[in-house]
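So, here come the structures, one by one.
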Structure 1
Amino acid sequence: MRPETVLLAACCALAACNHAPPYRQPELAVPEQFDAIGPAGSRPAAEIEWPSFFGDPQLRFLIAEALAHNRDLAASVARIEQARALYRIEDAARLPQVNANAGASRTQAPLSSIDPELANSSASVIFNQYTVQAAMASYELDFWGRVRNLSEAARRRYLATVEGDRAFRLSLIGNVAASYYAIRAGEEGIALARDTVAARQYALAIAKLRLDAGVTSTVDYDQSAILVAQAQAQLADLQRSTEQRRSQLLVLVGKPLAASLPSARAIEDPGQFGELDAGLPSALLVNRPDVLQAEQQLRAADADIGAARAAFFPRIALTGNLGFASAELGDLFKSSNQAWSVGGLVSLPIFDGGQRQAQLGVAQARRDELVALYQRTVQTAFSEVSEALIGRRRLQEQIAVQVSAVEAQRRLAEVAELRYENGISIYLEVVDARRSLFSAEQQLIQLRASALQNGVSLYVALGGGPAGP
């Protein structure tokens, strides 16, 4: 075999060296399946983009506005651009950098400095110098994979920021939806409270007439007044909390809302969104953007270890330049004025007081930390899905029970009023029945809102569909 062939094969083998540890997924205690699955006909969250998932036109509008104008999201996009630029910087180091430059100089010197025999002469001579050259700065031959691993680490961190942006978009969608359903529940609670206040004020007016006519005592009148005051206090509280949530929603959306918005659906409308299939637990590892982000960071740590290990080996760098130099500009590019140089430098680490070993230790400890963070992220993902699945089942049961309770409480209030009107019971029985009915109706509204918010949480916990704008 020819020596040139042997040398080329040796260089290729060295160039293929990579001291980064091969990526291995950390051990995970992943259950084989979730305790609850979706009903027949349900679809995995990863297959449903958010515009198809949410059925409320007003909510879809608000989410679109948030994805377009949220300030934190704008910062997240800027971080992606930063990471992409850092990756390009590191990746550019794998290629030689060539710079071109040209120069011209004009120098005047006394003849005495050139010829000692002309020491007494006052004459001088003028020198012209023109140069053009292309130079290659120090270019490292990456035999041990140091530069390659630095580039790979930057690439993985860039991909981690992309997944982080996806996670933020998904979180933003969930926060907007949760705030929206809280506002919708508040609005329906306000409407119920206003109707209740109006009904109780009417009852108070009747009680006043009965009191003035001597039919009833002041006790019945005062109890009617208490019912009005309680309803008014609850109305004010609902107005306060709902207005505060509207203010929070404006921050999420990132801009003032238009005067006219698309129509909204009632919170009991079954078309708010469809049922979701939880799928297999292993699907979370490829669907959840925060899990993928943690995995990319872990892969970047592997590349950092490879770069730290490569620092123990010699660095070989090449330099070179090619150009022309002439005293006459017209003769600059003649072959006789050509100049070139090629050089090489080998840097062999001998003693650094343990600095490189410490850098390797830092890289390995950082990887251990990221392994723990990855495992923690996966645990959190499974916990969120499990909690949302439990919430879906139990909230449906609570709503069904509460609907029955409201119907029973409404019948009880009607009977109590009939008993009072016929002189069978005192007005306190009517007060208690009306108070309990109002409380039960408000609780039903809150349960329905909680079920919707839980459905959004499940969609987010399962990784959702593509969360782009």
Structure 2
Amino acid sequence: MTPEVPAGRGGSGMTSEVPAPCDGPGVPPEVPATRDLVGGVWGDCGDDLGFDLEDPATGEPRRRALGSSPGRVEAALAAAERAAAAWADTPGPRRASLLEEAARALAERAGEIVRLESFATGVPIRQAAPLGMIVHGAFALAAAQVREGLLLSVRDAVEVHRLPWGPALCLVPWNAPAPMAAHKAASALAAGCPVIVKVSEYAPHGTQVLAEVLHEVLPPGVFQLVHGGPRTGALLAGDPRIRAVSFTGGLLGGRSVAMACAAGLRPAQLELGGNNPLVVMPDAGTGAAADAAAELLTTLNGQWCRALGRLIVPRARLGELLEATGERLAALRTGDPLADGTEFGPLVHSAHLRRVRDAVAGAGGRATAYGDMPDKGNFLAPTLITGADLADEIFGPVAAVVPYDTVEEALTLANATPYGLEGYVVGGDEERALALARRIRAGEVKVNGSSVMSLHLFTPRPAWGLSGLGEEGTAETIRFFTGARVVGVQGSP
């Protein structure tokens, strides 16, 4: 995932300010009971998923993980099919007005959503707050795209109509669930598709608030929310009534979605993992390189698909760069994600913590952890591995450090992965850094930048290799949910 923070637009109902917390620092929010929204009717979820949701900061159970029943899933599919024709026939300006109304209502609840997201995922609230702007901003941006004519173009009197495929499915992971649910759902709704969202079973609460708002704005069956694990996702993705699937998550889940869609030749948009390189050029400043490495390693506590996977550094500067990066990592303020001063928080769940620890243990080489972690909770100190490379994404605050002797060797190392999501280059000579960046095999390559945000609001977010299929983006995701129909009068030869 590469989040985007939209710029303000007239009449959008958006604000450029980060939403303020609704409780005092460190005060856990009230976690809502798990409920689904099917056909305009709320229902209590009763399917036991076999584990407890946790407070990541303490590791203590907070609520049983529950999913929607198969009957409710079937009802959601039927409701989406019933709603498809009427929503597709709703004029674009009317759809845009409803999305703008949703944006305004979501902006009023942004602080609540941010706190639920921070509490459930362990992401420090200072990082969750700007991401929370995407929740309402996505609806305003989607409405603006429709009003500006994204769904119709005319070329020499020939019309190109972008028409909705039909009921859409959006499968959303746990690291920034509400922002991703908002971006995908707003895009599908703008395109004219009724949408079913299945949010990760590990962090459903913020997306449930999103659903509460959309329930008040949209016709029944146009937006629905279901809960569950991989079984529920497979049930939805495999149903022929679903005409397009947008999935963000791991490689295994992405392959399952692709296989489910392949039989019916239905479009699938997949944003999967990445084993992302940061190439430190020989002339890079030590401070700039260390800052980038530390930020890329620890943003979202290392739990994002565009995080640092491999730090590629000049062999002659290996010790110097390791020392500087380690100093920055050790200085991070670690603690309760809901506290305003926290810079690094816990992993989402103890089960994920065990997976990351096992991956570190099996990586080989020498693992060095930086910083003091609390005695309780799902904390894992930022870790750099020397003497071994990483073949796959770990999805935690862990990266390999790989030395090189020449810039050409650095490029070879950067491209020596089947993934291709994100790349980073830090260098003193910007033109030389850009020249290398243009040769890195990845969907996006940032030069002298390490922000979680995209390079530009209106550029695509592509995925190469095992990192996925297709492109997401402000316009690209809306287009994904449509097919083209070309209409015109045949001219004389």
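Since every read-out is calculated from the coordinates, none of them should be taken as a lab result. Worth saying up front: this structure is predicted, and the values here are computed from it rather than measured. Cβ atoms are built from the backbone, for glycine too; each structure is taken alone.
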(message) Can you rank 1, 2 by relative contact order in percent (Cα under 8 Å, 6 or more apart) and just name the one with the largest value?
(response) 1
(message) Quick check on the output: 0.00 is FRET efficiency 1/(1 + (r/R0)^6) of positions 329 and 433 (r between Cβ atoms, R0 = 41 Å, to 0.05), derived from one of 1, 2. Which one produced it?
(response) 1
(message) Matching task: -0.29, -0.63, -1.07, -1.29 is the computed value of log10 I(q)/I(0) by the Debye sum over Cα atoms at q = 0.10, 0.16, 0.23, 0.27 Å⁻¹, for residues 137-216 alone. Pick the structure from 1, 2.
(response) 2
(request) Work out the source of 38.4, 143 here, i.e. which of 1, 2 gives that when Rg and Dmax of the Cα atoms in Å is computed. (result) 1
(request) Out of 1, 2, choose the structure whose coordinates give FRET efficiency 1/(1 + (r/R0)^6) of positions 105 and 377 (r between Cβ atoms, R0 = 30 Å, to 0.05) equal to 0.00 when calculated. (result) 1
(message) I have -21500 for helix-only ellipticity at 222 nm (-39500 (n - 2.57) for each DSSP H run of 4 or more, over all residues; to 500), calculated from one of the structures 1, 2. Which structure is it?
(response) 1
(message) Starting from the value 16.2: which structure in 1, 2 was mean count of other Cβ atoms within 10 Å over residues 257-264 calculated from?
(response) 2
(request) Match the computed value 0.80 of FRET efficiency 1/(1 + (r/R0)^6) of positions 73 and 337 (r between Cβ atoms, R0 = 41 Å, to 0.05) to one of the structures 1, 2, and report its label. (result) 2
